[in-house]
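Below are structures written as structure tokens.
Nothing in this text is a laboratory measurement; each read-out follows from the coordinates by a stated rule. These numbers come from a predicted model, not from an experiment. Cβ atoms are built from the backbone, for glycine too; each structure is taken alone.
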Structure 1
Amino acid sequence: MYEVVIVGGGPAGLSAALILGRCRRRVLLCDAGTPRNAAAAALHGYLTRDGTRPLDLLEMGRKELGPYGIEVRNASVTGIQRGGEHFEVTIGEAERVRAHALLLATGICDRLPEIPGVRECYGTSVHHCPYCDGWEHRDEALAVIGRGSSSVGLSLSMKTWTSRVTLCTNGGALSRSQRDQLAAHRIAIRSDRVLRLEHQDGRATRLIFSRGEPVECQGVFVSPSQEQQSDFARRLGCEFTRKGTVKTDRLGETCIPGVYVVGDASHDVQFAVVAAAEGAKAGVAINKALQSRAGLALPVEG
């Protein structure tokens with residue numbers, strides 16, 4: 001019996017494990033090895049770790065767990081069931097373990113546009129977050145690929161980093177007010193279907209359209225659709241927000257007692273440093289819940 005099983009070994013899961021390890025909790029962390037930012041050359045905005053390779057950060061995090069006895073497995077969790085006051089977690093095909101509390105830090109996955117060249121450039125010159133990668137493309141010619149208000153908002157946002165922005169709607173339509181707003185900020189619009197992104201070793205060079213001239217660009221930003229990387233939260237009965245993220249309180253606890261969700265699978269500010277902070281807060285919340293379970297907490301006065 002573990003006190004806590006953590007599913008997902010990104011910044012959120014590792015940070016929670018560190019806090020819980022320092023609280024002398026028996027913790028199992030399972031990670032399938034498919035981090036969302038694996039394609040990125042570096043992560044940014046993480047104080048003292050700006051520019052670190054994402055996989056290097058995870059390796060450092062795992063090493064820091066060693067002194068606290070955290071059990072880390074390179075394994076996929078394939079099933080979770082509630083069983084009275086505990087959870088039964090299936091690892092791989094048949095192994096089953098039990099835990100008093102469950103922390104889901106499984107994150108989300110991005111659905112990139114199905115345009116030849118986009119996936120080959122993802123993480124090098126194709127990105128989804130200007131806060132993470134806008135600085136590296138400052139003053140360059142940039143293209144935004146997307147439809148609807150999210151793509152318009154992303155295009156306007158990119159003007160913070162460069163004066164040269166082209167919105168490519170890939171066949172999608174814009175309203176008159178959206179066109180006027182983009183024109184007011186000198187953002188070019190291409191509504192023709194994008195055939196392919198040409199590049200050299202992952203470095204974008206130009207976009208080719210179904211008709212008309214190509215658009216020269218040195219970077220591309222997209223506003224991809226997203227989905228939960230795991231459906232465990234839904235299967236356990238957790239509530240979701242209108243944005244499709246798991247509904248939690250400020251410490252990551254869901255409506256299901258003993259189930260916590262942190263990181264990109266929970267809130268909408270999807271930075272590695274924020275995920276790590278959420279993991280730390282959830283670790284404290286879980287420890288306090290275990291203390292209360294053992295009668296080590298003051299009763300609530302009513």
Structure 2
Amino acid sequence: MTGRLLLMRATQPVVGRWPRMFYPVAGPVSWLLLRLRRDLRARSVANMLPFVAGDREEAERLAAGSMKNTVCYYIDLCSMPYRKMERFETEHMEVVGGERLEALREPGPVIAVSAHTGNAELSIQALTYRGRPFIALVEPQAPPEWSRYVLKIRSASGGAFYEADFAGLRECVKTLRRGGVAGFMGDRDIQGNGLCTRLAERCVRLPRGPWQMARTENALVFPVFTSRIRDDGFRVFVEEPFRVLHSEDEETDVRVAVERYARLLEAHLRRDPAQWAFTEDYWRAHDCG
């Protein structure tokens with residue numbers, strides 16, 4: 001059993017029940033992490049550089065904010081088994097474009113596509129408390145026992161979280177065909193078969209999976225982006241829902257959807273880059289030349 005898993009199991013019940021006692025330490029913890037881990041600091045700064053025209057000092061400041069958001073995410077994660085998700089939207093969220101959620105009243109499958117900003121998985125799950133089942137596909141973690149533990153915590157608030165493998169895809173299709181909501185992250189190509197597109201003047205791969213699924217199941221797509229505005233308070237931006245084209249050219253249909261999402265993603269990242277929480281060198285990991 002890894003040290004990370006042991007630490008999480010030991011602290012999760014306390015942190016989870018009283019998260020507001022721990023959010024104030026996220027800043028000092030993130031500062032310490034960036035000082036002790038030069039590799040982590042270098043990657044975090046590199047992720048911010050495209051948004052500040054190469055201004056390293058500003059990138060350092062944004063990297064600190066991004067790392068703080070990452071630490072806060074783990075506090076959020078600990079708290080999920082104790083959240084009253086049916087009240088989370090009214091007590092912890094400001095929704096911009098909330099009138100667009102009226103489309104959820106219409107029958108049929110829905111796919112919510114977000115990014116690693118704020119805490120998308122928590123916010124989107126709260127938005128689905130409108131009589132629809134919710135499922136999310138997430139990246140497998142290593143080692144497997146850590147992945148199973150995190151999936152259990154993520155699923156403790158009512159939604160169902162699965163790894164993005166064959167079994168997870170099968171459950172996702174079942175949920176969509178029951179008129180449920182499926183959540184995907186659209187900014188990280190974990191399958192390695194994404195489409196090359198432009199983001200912040202870089203060429204990167206973005207995943208095709210959410211868009212192929214939306215096209216196949218004729219699901220209504222909601223692009224949703226979140227920003228953390230205080231501890232466990234979020235501002236959630238609901239963009240105009242749309243459907244993926246369904247012409248005779250599947251590749252073009254998917255590409256059009258990916259590029260539409262990329263434009264939305266870039267707009268939100270430029271608004272507040274520090275919300276983007278990655279500990280890998282994103283541009284190197286997803287570079288496509």
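List of remarks:
- Among candidates 1, 2, the computation of FRET efficiency 1/(1 + (r/R0)^6) of positions 179 and 203 (r between Cβ atoms, R0 = 30 Å, to 0.05) that gave 0.45 used structure 1.
- Among 1, 2, which structure scores highest (criterion: mean projected area of the Cα convex hull in nm², for residues 155-274 alone): 1
- Computed 1.14 for Cα Rg over 2.2 N^0.38 Å - originating structure among 1, 2: 1
- With mean count of other Cβ atoms within 10 Å over residues 107-114 derived as 22.2, matching label from 1, 2: 2
- FRET efficiency 1/(1 + (r/R0)^6) of positions 19 and 259 (r between Cβ atoms, R0 = 25 Å, to 0.05) - highest-scoring structure of 1, 2: 1
- Ranked by relative contact order in percent (Cα under 8 Å, 6 or more apart), structures 1, 2 are led by 2, which has the greatest value.
- Source structure (of 1, 2) for distance in nm of label points 7 Å out along Cα→Cβ at positions 59 and 123, computed value 2.6: 2
- For mean count of other Cβ atoms within 10 Å over residues 91-98, the highest value in the series 1, 2 is held by structure 2.
- Looking across 1, 2, the calculation of mean count of other Cβ atoms within 10 Å over residues 27-34 that yields 20.2 traces back to 1.
- For distance in nm of label points 7 Å out along Cα→Cβ at positions 211 and 235 computed as 4.9, the structure of 1, 2 it came from: 1
- Given -14500 for helix-only ellipticity at 222 nm (-39500 (n - 2.57) for each DSSP H run of 4 or more, over all residues; to 500), calculated: source structure among 1, 2: 2
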